[in-house]
Structure 1
Amino acid sequence: MSSQVCFLITVLYGESTLKCALAFDRDTVPEGVIDYPMNPDSKPILHAMLPLHVRSAGPIIDVEEIFEVHVVERD
């Protein structure tokens, strides 16, 4: 099991939605957030981890665990 968790988080943006991939270490969130990300206690924790421009768009409406977030570095 990897020490990193990756979520695809959907936030409400007016009448549309935004999706943002979020990768973080398991030990940075309380127990239960990873297993139950849509729990009312978990959503504020995940919401606070989002980039400000996504966080300001609106509330979390869906969380999906994904395999990996691959960041491509330019040469």
Structure 2
Amino acid sequence: MTTTCQYSCSLCGLSRVAINVPAREEESVTDWMDKTVRRIASDHRLRSPHCRARELTELRIPTTGTDKIGGPVVQ
């Protein structure tokens, strides 16, 4: 099961790029965020290999329709 997050980078101009990441199950929100941030950083490097940004300007995690941060959205 996945959830769709979005991120932006003001340095290279990527804006609200959607990325599917594994939904959070029983792990702590801290562990899930660590894994998610690494996946997003990897996706950013693939899309913009010459960008040297040290931070992304926006990370959007859906909270509507789920009972926990990073949880799957129930429709």
Source structure (of 1, 2) for helix-only ellipticity at 222 nm (-39500 (n - 2.57) for each DSSP H run of 4 or more, over all residues; to 500), computed value -8500: 2
For 4.9 (mean projected area of the Cα convex hull in nm², calculated) the corresponding structure among 1, 2: 2
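Bear in mind that the values in this text are calculations on the coordinates, not laboratory data. As the structure is a computational prediction, the values presented were derived from the model and not from experiment.
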